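**Q** Below, each structure is written out as structure tokens.
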Structure I
Amino acid sequence: MDLGLSGRTALITGGDSGIGLATARMLLAEGARVIITDHDQAELDRAAASLASVDGQPVDGFSAESRLYAFAADITRPESIATLKEQVAAVGRLDILVNSAGITGATGAFHEIGDDGWEETLSVDLMGPVRVTRAFIDDLRYSGHGRLIFLTSENAVQPYPEEVPYDAAKAALLAVSKALSKQYGSDGLLVNCVSPAFIRTPMTDAMMAQRAEELGVSTLDAVESFLAEKRPNIELKRRGEPDEVASVITFLCSDRASFVTGSDYRVDAGSVAAIN
């Protein structure tokens, strides 16, 4: 199936691992030009090398002949995003932006989380996507194929009490996405969210490693107990895979989703208990 992505230019934040990396691989396979970004250039270079067999060309992150680029940026710093914008402009005008970067952030009882925990979580998980989107919004509006994707979470509509700052950030992104879909729909920019639940990523790996240590069990046992106790509505009784999320993102970036905007696509195996 031709998704109409050949020759399109996509920027993926959090592109060095997990869902971002899987999305980069799929977009490259569809013929897109892909720019991955995260804060660590060494990790980005390793990620780019892992994508080389898909791209079919030597990957150095900067070659004008390649369809794959890797530029480090800190989405909490406007000056770093400004530099990223210059680097992206040298590649070409952006058609697709996938905001995948995020952290678990501050966790624990609400009364124990101070301002520092809130500010760090919101700076990465909410203001990070806001800053990056603001920097590239005009490219997306006038590309003729504007696609803007926010990675939210089941937490946005089914908040968990030990993750309140993360809950708040992801719920806010749903509102941002809906508002932008209305504000820029007349420009042809399509804005959507994808909300995963418990995907096998470095973030959930770290969560499960910590849980295993706290309970004195294996990581596998930690995952099984987490599913039983914390995510009982995940009907498939397993963690999702990054490719299972990336396939939905790739669809939303494509010509096949030309009448889809202002929507939230859950990739959660039923984890959100409600219909709406």
Structure II
Amino acid sequence: MFAIVGLLLVLFCVFGGYIIAGGKIGIILKALPFEFLIIGGSAAGSFLVGNSGSVISHAIKDFGRVFSGPKYKREDYIDLLCLIFTILKLARSKGTLAVEPHIEKPDESNIFMAYPKVLANKYAILLICDHMRMLSMGVEDSHQLEDIFNKELEKHHHEVMRGSSALSTTADACPALGIVAAVMGVIKTMSSIDQPPIILGGLIGSALVGTFLGVLLSYGILGPMAGRLKQVYEDEFKFYEIIRDTFVAHLQGNAPQISTEIGRKSVPSELQPTFYELEEAIASKPAA
């Protein structure tokens, strides 16, 4: 919502301020389609040249997240913590072998099926099942487990962030592409140097629209979008850090309640449930 309002505010202030100051919008509107074709088309082309197919697909797929924001809500964090608590409690009371049927086939597990949105997150389920499986195989060093988690999360974070990085690189290129469009407009103007000043003025104005459009796309639209997409990725990354923190705390010998509380501390402040809210949620969920 804020992204849409901000985008409209940028366009309104730029073009509205120009019109209020007495500028003739007709020159801009006449040149805008051609300049946008040059700048937008070359920006899209450079985006395709500079990125792999997976990065392009990822960036296009997640572009709407600029407007929708992070996909995890307060209830999702509560569900994740409740799920981990149930698994750790089962492992603590009946041993890690009792958890194996659930982590081998999470889609058929009554524990995982109680939290459908978490179950739909394939990467979160992969983290939980893989690292719970490592505990059942005899990993006892919490520092070793944390190091394995960090390497896995670092790899995932790097792969996810490439979409934002690609968009940011394209935004940085737009001012230079605007200069390219402006230079081409100057070349066009020079071919009409014998025309009267009123015609030359219009041609020069049209050429400068390229510089204007390139800077506007970079610093007013694409750059902020890339920054917002980066924020969304970083906020969602906390979802996976919670899994790491709770598992490491469990391996350090803490009770499931303590391990889950340590995980709760990693939830972003604006979405973090209180101690009592989480306690009530855990009490209301079915036992394993």
Structure III
Amino acid sequence: MDWLGDVFNFDDYGALLWLVRNSVLAGAVLGLVGGLIGVFVMQRDMAFAVHGISELSFAGAAAALLVGADVVLGSITGSIAAALLIGAFGARARDRNSIVGVLMPTGLGLGILFLALYPGRSANKLSLLTGQIIAIDDPGVVRLIVVSAIVLVALLLIWRPLSFASLDPESAAARGVPERGLSIAFLLLLGLITAVSVQIVGALLVLALLVTPAAAALRVASSPPVVALLAALFGLVSAVGGILLAIAGSLPISPFITTISFLIYVVCRIVAGVRGKVVREEVAA
């Protein structure tokens, strides 16, 4: 177990924790909002779309890094562009998967090109892909909280019709629910939260905050309010827990967040399997 000493070092942990307090706060906010929006990602079968949006977010951030512009603004621009393209050309699931399949390699290719042309520090390049624990200063965390609050408020405002359209699109359309408008609005919100998540977990592993917590929650709960609460809780634990471990570690932040998120999902699957077995035995008896 000597390798643990090479990965973790808890000397001066309190001082380090204070230095990255902005990242802990940002992770908590993103975990909560990402978990909530992830419920609709799962209900609408859009996990693949999250990956597509994150790739264009990465390209936008890399372009901003290359020209010396604000990286978060570039990330948001790329995410919104991807969301609008998916919303415009992906009304049906088959079309959506096609446009996402086109956007993913395009965004990744452009991002790699911009990073190759960037003459600055290699750490800045890597942080766009895997996250960076000390990337957020005071203005950055304020901006992140503002963006996340906008996403959360907008999501709560459209929660009921969006839930109706996600679970029963035929009935929602028959009752006049504007499915196309809701879909585009949701994609824009998804694009915003994806863009700000890139700072914490990186563009390649953003699914750990926007998909896995909700997928885990759906394994152990069926009530919509309970699913939402569990998804938010799982996202919070994954993000903050990963950051707290990364403070003492020598690795990028994303492996810790993704590992915690994956372990939560595995536990939820085991719980669901055991519970299903008990129910089957009770029915058989």
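**Q** Upon calculation of distance in nm of label points 7 Å out along Cα→Cβ at positions 138 and 170 from the atomic coordinates, which of the structures I, II, III produces 5.8?
**A** Working: I: 3.4; II: 5.1; III: 5.8.
The structure behind it is III.
**Q** As an exercise: distance in nm of label points 7 Å out along Cα→Cβ at positions 42 and 210, calculated from one structure in I, II, III, equals 1.7. Which structure is it? Walk me through the numbers before you get to the answer.
**A** On the way: I: 2.3; II: 0.6; III: 1.7.
Attributed to the structure labelled III.
**Q** Right, another one. Rank structures I, II, III by Rg/Rh (Cα atoms, Kirkwood Rh), for residues 106-177 alone and report only the one at the top, that is, the highest.
**A** Values: I: 1.08; II: 1.20; III: 1.23.
For this comparison of Rg/Rh (Cα atoms, Kirkwood Rh), for residues 106-177 alone, the top structure is III.
Every number here is computed from the coordinates shown, using simple stated rules; none is lab data. Small disclaimer: the values here were computed from a predicted structure and weren't measured. Cβ atoms are built from the backbone, for glycine too; each structure is taken alone.
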